[in-house]
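A short reminder: the numbers here are calculations on the coordinates, not readings from a lab. Not measured: the values here are computed from a predicted model. Cβ atoms are built from the backbone, for glycine too; each structure is taken alone.
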Structure 1
Amino acid sequence: MRLVFDFADHPGHVIRRVFTQPSVVLKAYHPDEVRPLLDQLDEATRNGAYAAGYMNYECAPAFEPSARVHAIASQPLAQFGLFSAPQSMLLAAPVAEPPVCTPWKLDVSPEVYAQNIRLIHEAIERGDTYQINYTLRATASLMGSSWQFYERLRHAQRADYCAWLDYDDFQILSASPELFFAKTGNVITTRPMKGTVRRGFQPEEDAALECWLSESRKNRAENLMIVDLLRNDLSRIARSGTVQVPALFTIERYPTVLQMTSTVQATLREEMTLGDIFAALFPCGSITGAPKLKSMELIQQLETTPRGPYCGAIGWIKPGGDAQFNVAIRTLSLNTNSGAMVCGLGGGITWDSRSDDEYAEVVTKSKFLEFAPKGYELLETLLLRDGQFWLEEQHLTRLTQSAATLGFPAPSSALRQTLACYALQYPEGAYRVRLCYGQEGTVHLEGFPLQPNPALTVSVVLAHSPVSSQDALLQHKTTQRDLYEYHIHAAQPGHYDVLLWNERGEVTEFTRGNLVLEHDESFYTPPQAC
């Protein structure tokens, strides 16, 4: 057992804690065993032990027997280890070959999704529920190091509650930005997330989307429903009059999405145990809906497989009882024998929800799986001819816009000076110059003599599967080429290049260059929105 927690002590301040060699391993395979397991954790942490592990979503009947969930065949519903202390060392050195993941596939088509949205609307009309957190499953296969996959995912997401749990035959990889609860002394804090929109392709669009999300009546209504649900849940274990909402409708930025969050806080009654806290709060209302029990019943009818660790809770407990648990969203389960991975994706469905918009939101949320590796750089390829860069201003404008959108420092005037000095070295001839701009503002230039175009017509082939027009990273030139390399290797050999196309059947670009079409003596290239 190896458990790594990259949890934030406060927003944005992540500390790594590594737990290995447990003195005791506690497992629960049946709901009746979950509450006794939590009692054992209480006793062990009172006596100076650390505890760390996970609770599956399907633990819910342990706290409310009428909660409807799917049965889990083999994995424990909950599993925790007891430890003397955490370590902070890096778990493993990087491996030479990066992990390779097959394309992720959703298990529900847009047509079936639309049918289920209609069923949810019928349930809302009957008064059975106000909101349902309906989720799908995405599947893929992993080849290579799951640890490096986690590290790349964590660095790409920059989330505050990430974890890598290795139980030999299966692993849990979580890049969750959502706090389930933090207990510090007798103060308990929850931070539910509800309300999502994709990141903008340019800074202006990003700011407009943030403003839209902040003022969206639908997203505010969804968020407020969950805030009210959690206020009610906390009131069951809190001192009278102490439940409060310090922050409402806060917008947080992540690499692929903008999220609306709120903070709910309370003071616990003295006699409350860990089991009491879970009984009041689990599973988190942000991933069920409201009212919770009826929503869970509908979820069990609509979703055909267990959620497992996804939408459960992953966390650790200090000696004395202080604890942190995430809501296990953006969380994958990995079968280490086969490499099969499963990830849940979903969103809150209300009366105002449209199936096409909600399905698009699921696709947007899935973009966290198509991460960029740590250390990727912005890229510009410039033509240097006889000591002059062609379209230099346009290249620098695009680089500056990408830097602002992707969280890189703004390029300084020193970059222009660097380009000017480089150009002086090549007063004659034509060169292809590769400009790489790093996440710390570093600049690397590399030039190659410009090769003539092929004398003969070359053959190209269409990619065998589409790219997504909602993939924000594809709107920028970067050194992240996993997607391009995948399509190159998937294509039949013997062709000059592979032509990519999106989910609407629109051609977008080649894997190593732009697409330009000549028609009636005019030239056309696909718009960035493709």
Structure 2
Amino acid sequence: MRLHNVRGPANALPGATRPGAITNATVTIIDNEMPGNVDYEFRDPSQANPGADGPVYALGLQPDGMVVFGGDFTNVNGLLFNRISRLQSIGVVDPAFNPGFGADGTVYGVAVAPDDRIVLGGAFTRYNNTNRLGVARLNANGGLDLSFDPGPGVSNGLVRVVAVQADRRVLIGGEFGLVGGLVRSNVGRLHTNGAVDTTFNAVANGAVFALAVQPDQRILVGGAFTRMNGAGYVSLCRLTTNGAIDTSFTAAAGLSGPVYGIAVQPDGRIVVGGAFTAGNGALLNLARLNTDGTLDTTFQPGAGPLGAVNAVGVHPGGRIYIGGSFTHFNGTPRNGFARLLPTGALDTIFNPGSGANAPVRALAVQPDTALLMGGDFTVVNELPRHRIARIHGDEKSNLIGLGFAAPSFSVTESAGPARVTILRSGNTNAAFQITFATRGGTASNGVDYQGFTNVVSFAPGQLSAEVTIPIFDDSLVEGNEIVGLVLENAPRLVELDPATAT
């Protein structure tokens, strides 16, 4: 802002009114979008209706923030992309991603491998004019990875979901009976070169829609089956690394109906979504299981989602995202997507307004808590977003308040070290670091105390931290002495108050 054209009253003498010493100032507008708002900046500004011209069924989030997505589209942001494309973190098409002619049929599954190569599954028969039936692997630039050759591929069905293990072997699920010319019923595994892994012999008697690899590499499988490897497992089971039934995982949750989405929490508990009832009808379309497969009775979503849940995701702070064709959650309007508290209750801070105007098919949760989603929609909370959108999580919602617990801390020389407490308030979901330093004062560094500068880390959910300052007990008769304490180098969204103490 600038003050200019300063005028006094009409009867003032010339020159009696003059600008003060400060005539310029800066106004800072804090971008504090609330959770649930559409991320307006995630779009191609040249497009009135940014996104894809057909459904998006799968999302793959890369470590660099870019998102690979597949579906049944031929155009993205006005450019030709056949069923596979990639957006930069700002929502514009990545010019370095060139799939050529792309896939000639629908892509239902996308997974980003640890080496940044991209695995696709679907109903296609060719990728960029090269035979690839149902499954293909791409290089990071979108070109076909010729070192991954599944041969005849999935020749009598389609792949609904793909997942990549830590060793880069590829899991596929869907509706098929042959893979690479070998009998494989709706679930299979491929080696890193695309050949069928004959050591993996799982058999599902119905469609597989969801796969999740646990940190211990055991494999969760969800779908519309009633038996796995001949044993009675309805819609969900867990396999060992060789495809055998993990008998430590029970079928006690009582699922009745297909599972479409699976997410594993950091504590090992498992969130499942679909079109089912669970717990003898007590839960609808959404449940959480303990690590042994039993129903987690602490998860209480009430009436839950009124409509199918197609995808689930876990928020870094413990909250849960769901997407689907529902219109309400526990009686509250929520069209297509919602966020839940760890208890299963609706997170009312996350308010998507009118939501999506058509089903959400896929979710990906960013490390900063923002939500990427794909589906059939063309409008999200009254904004044009064609089949792909990003929704604000907590990354811009609240400033994190951080400061000393008191303006001063006292300790006697003989009592040992001084303990200084730093308190956090506001947004408690993010992890961050702050610099603590001793600086100035009447006490002598190295004589009365040991000064230092150190990094203090806060984990998600951590509300306080303690710093210890060594105090030296000398024999001198002195009055009270002071050490200055400072917090500095705050990351964005961390507000220091107070930043100093003694």
Structure 3
Amino acid sequence: EAPQGEVECTLARIWSELLQVQRVGRNDNFFELGGHSLLAVSLIERLRREGLDGGVDAVFATPTLAGLASALDDGAELAAVPANGIPAGCTDITPAMLTLVTLQPAEIDALVLGVPGGAANVQDVYPLTPLQQGMLFHHLMAGEHDPYLLRELYAFDSRERLDAYLGAMQAVIDRHDILRTSLHWEGLREPVQAVWREARLQAETVAAGTADAAEALWHHPRQRRIDLRQAPLLRACIAHDEPGGRWLLLLSLHHVVADHEGLDLLQREVRAHLAGDTGGLPPAAPFRDFVARARSTPDSVHESFFSDMLGDVDEPTLPYGLADMQGDGDDVVQAVVALQPGLAAGLQDAARTFGVTPASLCHLAFAQVLARLCRRDDVVFGTVLFGRGQSGGADAGRGLGLCLNTLPLRLPLDALSARDAARLTHTRLAALLTHEHASLALAQRCSRIAAPAPLFNAILNYRHSERGQGATLPPLPGIEVLRWQERTNYPIGLCVDDFG
């Protein structure tokens, strides 16, 4: 049946372009046509540019073209975000200038003292997102090591090429507010993040000292922790590998200012600067807008949802009895397995048959594994939510910053058919999306498990990646990626990279 009305026709045109199908009927299902959560985010961005408002949760809840069209709000706009009130050149920041957070004059003075250049170098101040708050907590508890450092080791064929790379990285830092951001908590009623007007990438040169310069640099003690009070939260450590005739660069970036999507964007922009091809870069999306919208839902709304989900949970889901959530990830054993093409195709076919996403089936499979390990049919685990579908606005997909969040998903598995279990998982993930920026601590308080005992110890991170993104980008002349590391404080984790 052909689309009816202007909204359905607009939606059909966008679906056709995103899903690469020629014809879309009003009863067609977004997921049965090959849609997934990342494409749903792209869909919402496109719709908002057309003046149609809705969240990713609406795509999951009403996946048919006609159903989604009726759920969209024609002509609606996202809640306005107050403008930053700190003018350029300001040397005396007052509480009235801070439009997203309330600080007393003494608190502002304490914050400004920690920023080189003082008030004149403070561009903006606003709160943390819930996941940023959690990462700050683990940073303060971790001691010498930090579980949320993202590290990459590069080799360059010349010092000139390395310096050009650092120059390109500085240009990206200059462009994005979040890369010039520091965190502050001492003497404040709540932690905040401050955007600096200027933040220079610090590059330290060290002596390799051994025959294996790359291994020595990777384990250099100075690269195990970053001071979150000093922007940028990115550090560079350089060593000359004389026997190898190359220069080494170890980049350490704190996860509190970037997620997987942001890292891909950062690498693409570095390449654009190296190539001298920056004219096509879109305007940088300010992270403050995301923070304001992510915090706009009252806690009472989140509490009601998680109380319904977790209110009778009195036993944590802890495979192997691992209950320490304060680890730094150093002793976690990592294995990487490529799914056989036939199995991957079968997964996608099954998802289309059930009208769900491959991500939903992977969540269901993970729940079944946890159920076997814990000998129970009702399990809770953490799922990493993309975070850009409800609060990002029309530019959600092109902003740097930590947009994702980790929240609990509860799945009862007793006496359900495969189809019913898949659809239940899909439905619960859709419901969770409406609350994707709730605090994990708030969610846990809604269960019967008292802190500091954990609610779960395992997480699933399902990521949609395009070949040619991030670590899979084509190699640059004279530059080689030797090693990378991404860690978490959770003892058990499954990360699925879906290349489509």
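Brief remarks on what is shown
- When distance in nm of label points 7 Å out along Cα→Cβ at positions 346 and 474 is computed across structures 1, 2, 3, the figure 3.5 traces back to 3.
- Which of 1, 2, 3 leads on relative contact order in percent (Cα under 8 Å, 6 or more apart), largest value: 3
- Comparing percent of Cα pairs over 16 Å apart, for residues 42-113 alone across structures 1, 2, 3, the highest figure comes from 1.
- Computing mean projected area of the Cα convex hull in nm², for residues 314-449 alone across structures 1, 2, 3 gives 10.5 for structure 3.
- If helix-only ellipticity at 222 nm (-39500 (n - 2.57) for each DSSP H run of 4 or more, over all residues; to 500) is computed and equals -8500, the structure in 1, 2, 3: 1
- Cα Rg over 2.2 N^0.38 Å - highest-scoring structure of 1, 2, 3: 2
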